[in-house]
Structure 1
Amino acid sequence: MDPESAIMDASDRKLPFDVRTATVTTLYGLLQAGQTTVVEIVEAYLAQIERHNKAGLGLRAIISTAPRQTVLSWAEKLDCERRNGKVRSALHGIPIVVKDAIVTSKALGMPTTAGATVFDKTYGKKNAEVIDSLLQSGLVILGKASMTEFCGLKAQCMTAGWSAINGLTQSAYIPGGFREDDIFIGRSGPGGSSSGSAVGVSAGFAPLSLGTETSGSICMPANRAGLYSLKVTGGTISTEGLFTLSRDFDGLGGMAKSPEDLGLLINLLNGTHNSDAQSLKWEDISVGFVDPIVWNAFQFQKTRDEVVEKQILDGYEWAKSQITQRGAKVVYPIRLPAMEDLRYDGKSVNHSVSFFEFPEQFRKFCALLEDPEVRSVQELIDFNNNNAARAMPKPHTDQTDLIQTLKSSMTSETVAAAKAHGRRLAGSQGIDIALIENEIDMIIGPGDCSICAVAALVGYPTAMVPLGRLEGPRGMGQPQGLMIVGGTRGESKILDFMKLWERVIGPWRIPPLLQTE
């Protein structure tokens, strides 16, 4: 059947799912029971994108969507396969959005921009390896999610979630959106740099998303969107075909409304064991909590607010007590190397190394694209200067960070020494020793804390689980969560914890701004 005809045939019936709340497991069950089709599911999510991406709430979570005929033809092919007894995976027919830092070929009909206008019509020579893995497993790539332009490495204090090509992504939780007087990563914003990947899932644009992270770029937006997220251990998923800031710090991860859904995606990506939720027991979980004050639980406030800070601390203590009462081993406080000690030669290792490596990483990214207009950072800077109205529009009319990447004082030798310093203090003398000496599986901190920066230096998994919402004039209803870091290949145990945690806080709840639909 022609996919457009299939939509017309189904247009008058009430769908057996709600895109705002539907999980992968719900959709998969409906598909297996013949109660819906992939075509029907895709059409419903495309309609939600059209309803609130540029129109409606104006969330601007998606930079580009797949051409309608292309994506519906793929959906019909997947329906045909299921009718003939072929189901590629537990994600067969499930929609997903992917961060626009992940290269896609022209066959998918979506450029790869990294948020920059210079690439607004530029396609990949081929798909990133992870994109081909998604397609081979039967997922439907609906769109490219918005992001902080160049993952934030363009201008100092660029608003998280802003890009020249798509403007500012807005949270589905904050009435009125980002406050102009807020700080660049303040609570009224979506967090970054994988902003659209988080907002897209929370707004019902897709049940799953992929993001990339150097340090906090998946978990921070997931925290602001009330989602479960997991950046996997470095090196366990190919980063071929990604826009990255550095050779070693960047990685892939996913976001979802439920830990079961997230586990299915992570299993597909790197083979992480996905336990049966019903078989899990709190007694098999051992966690440590860091001191929330030491680890900057309040770092993204423009001004101190005692009411908000009390909510954060109360929520954190409540989570700790709930986990303890249910029988898990809980250790407090867990000590990790201070952020100041992780510096090398007085500078952030992540920041200084990324600035040194970025010109080469950018050159490699451009080599993945068909006939890009620029091929080096200097050419990019020149393009932006010559096309300032569209390449550097207000409020971010400069490119100071890009310019600084060409002025790094580091050498290959000092970069190697800085990385070794970071790996040693964050790894063997940091997270590793904390896990071993305290006999715990993972370390937990407040949603906006800094422990993700420690994990980034050694490539360890970083995760987020939802906790609640901040109320009051400065809380604005923004979700807050718990940040988690584990040891190398610690994803499976983190997912186990997530599934148990969901029993405590319950299923996904629709953001208030979307509840009136």
Structure 2
Amino acid sequence: MALQYNFIEMKKLNFILLLVVCTTACLGQQLTLTGTVIGAAGHDSIEVNESYDGNYWKNNSRYLKPDASGNFHESYISSVPKVITLIYKGHKQRLLLSSGRPLHVIIHANAPDNLFSFRGKAKAENDLLQKLKLEDEGNLPFIKELKLKNSYATWSVDSIIYMKLPAIKNGLDSTHRVIQQAHLPLSLEKVIAAEVKYFYANGVSQNLGSRLNNRKNRSDFHTRFIETVWSYFTLPTKDELNTNMSANAYLDNYFKFKLWKAMYVYRTDKHKEHADSVFRHNTGVAYKDLENDPDRSNEVYLFSTRLKNMMPQYAWEKHLTHLLHNFCMSGQLQSAAKLFNFIKANCTNSEYIKASEKVFSPLKKARDQYASNLNIKITPDYRATSSLSALLAPYKGKIVFIDMWGTWCPHCIEDIAFVPALKERLKGKDIVFLYIARDEDKDDEVWRDFIFVNNITGEHVRKTADQIANLWNELGVADSEQAYPYYLIIDRSGKILVSNAKRLSDGDNLYHQLEMAINK
């Protein structure tokens, strides 16, 4: 009986162990990050940013508060290694986390030239990443050269193709040899090599490409430069997209090049039937169908959803999730909802659908949650208020911070993320936040959705392009200086105290400007 009992219990134990192993394999393993800040002020925090699409979105960040001893920790569940970015007081450091290789980061708060150092099993790979400086494409030698007075930016496309690109490739090969000499586990070596490869690819396609794509080089850029870039930097694999930040950024640059080339070839082909045939073959859709598509007003959505033949299925689906991520992070609820439904109906990868649900769900909840926030005030009669003095009249006796912005403006959207921290610092102060949006009547619902989704407390008005022109004139801002976002500080009598105030992203400097105005 005892032997039989032990045998049964052993089978149960084996089953439980098998279940644990299977669950871990399915859900991923824990990646561990710990750290210590030496010499930190009590209010300091450490930002760790996990990018989905290769871009930095503040909403993707977690903020870690060190304990009394300066220690902090974070963990991720992932079945593959993960590249993240650690940010401390504006200084960025790429990190590589992987299963079974815990990383401890030491932040030397009083030594900015030697800010980050590493301990733990993951020290070697992160020492290497620190040496490679992958935080900013401006660190690449060929990007630095672009900024020089007599740079190769003025070369012909031929000279770039036959002289500069081979030199860039040699630099990449040299960097790959440095990676090999680090003698890392092969799986980690592959991750870092891919990260570097696509880091270079983004530098070439985004920075160099934007310089070359001008009127003088139009033909050679679209017919030869783009093809050459593809020969050097192929489309990322599915595995690379699962792991590498830079690979995801390059996926969207790759799609953009595909689109530009297809459009250019079509528009410059004088034989319409041939042009139609080639375009349909390359994209999977007729050009005239795009022109007549009801989604023509949203070209980003239109091209990404319709031109699926330009990339393999896995890449096209991942690109769609990138676009959804962009819509969600920038608070574009209507575009996000439409694309989310499209992804559910047309994508086959269950992981991409789950990722889409994860990023879209909070957006819809935020719209419903904050629509009833009484601190969000959309002026009922704002359409009838045409002058600046009339807009400011209700706030006489208060300091007014004016934010000229628009839902279509990328830099405006970036700055919105810095609003909560500024308002927290100014809590209890006698100040009004007045948001003047330049959005057309047809986008009224988009404007309202954006305000509620992002919980932008304060006073809100919307003006069309024609209407806001009068405000610019009243503000005395020259046409050449009219840009979005634009910030002003108004004193208690309704007069402009600071024109072209610091941006929201310039945290401390803007805070000091507002504090001086309040205390004046």
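Tell me which of 1, 2 gives 13 when you compute percent of Cα pairs over 42 Å apart. Working shown, then result.
Working: 1: 13; 2: 30.
Answer for the origin of the read-out: 1.
Starting from the value 65: which structure in 1, 2 was percent of Cα pairs over 14 Å apart, for residues 255-334 alone calculated from? It would help to have the intermediate numbers written out before the result.
Numbers: 1: 73; 2: 65.
Going through each structure in turn, the value belongs to 2.
FRET efficiency 1/(1 + (r/R0)^6) of positions 223 and 279 (r between Cβ atoms, R0 = 25 Å, to 0.05) was computed and gave 0.30; which structure, 1, 2, did it come from? All intermediate terms of the calculation are to be shown ahead of the outcome.
Details: 1: 0.30; 2: 0.95.
Considering all the candidates, the number was obtained from 1.
Among 1, 2, considering only relative contact order in percent (Cα under 8 Å, 6 or more apart), which has the greatest calculated value? Each step should come with its number before you reach the end.
Working: 1: 17; 2: 10.
If we compare relative contact order in percent (Cα under 8 Å, 6 or more apart) over 1, 2, the biggest value is for 1.
Assuming 1.46 is Cα Rg over 2.2 N^0.38 Å, for residues 383-502 alone as calculated from a single structure, say which of 1, 2 it is. Don't skip to the end; give the middle numbers.
Working: 1: 1.46; 2: 1.01.
Checking each candidate, the match is 1.
Matching task: -14500 is the computed value of helix-only ellipticity at 222 nm (-39500 (n - 2.57) for each DSSP H run of 4 or more, over all residues; to 500). Pick the structure from 1, 2.
On the way: 1: -10500; 2: -14500.
Answer by label: 2.
Quick check: 3.7 is what I get for distance in nm of label points 7 Å out along Cα→Cβ at positions 47 and 455, calculated from one of 1, 2. Which structure matches? Please list the in-between numbers first.
Details: 1: 3.7; 2: 1.8.
Answer for the origin of the read-out: 1.
Please state which of the structures 1, 2 yields 21.0 when mean count of other Cβ atoms within 10 Å over residues 71-78 is computed from it.
Working: 1: 21.0; 2: 15.2.
Matching structure: 1.
Work out FRET efficiency 1/(1 + (r/R0)^6) of positions 311 and 367 (r between Cβ atoms, R0 = 30 Å, to 0.05) for each of structures 1, 2, then name the structure with the largest result.
Details: 1: 0.05; 2: 0.40.
By FRET efficiency 1/(1 + (r/R0)^6) of positions 311 and 367 (r between Cβ atoms, R0 = 30 Å, to 0.05), the leading structure of 1, 2 is 2.
To test your reading of the models, identify which of 1, 2 gives 2.8 for distance in nm of label points 7 Å out along Cα→Cβ at positions 63 and 471 when calculated. List each step's numbers first, then the result.
On the way: 1: 3.9; 2: 2.8.
Only one of 1, 2 returns 2.8 for distance in nm of label points 7 Å out along Cα→Cβ at positions 63 and 471, namely 2.
For structures 1, 2, which has the highest computed value of mean count of other Cβ atoms within 10 Å over residues 159-166? Could you put the intermediate results ahead of the total?
On the way: 1: 27.4; 2: 15.2.
The structure with the largest value is 1.
Quick one: Cα extents along the principal axes in Å, for residues 343-390 alone came out at 55, 21, 14 when computed from one of 1, 2, so which one is it? Display every interim value, and only then the final one.
Values: 1: 38, 26, 14; 2: 55, 21, 14.
The value was obtained from structure 2.
No value in this document is a laboratory result; all are computed from the given coordinates. Quantities reported herein were computed from a predicted structural model and do not represent experimental measurements. Cβ atoms are built from the backbone, for glycine too; each structure is taken alone.
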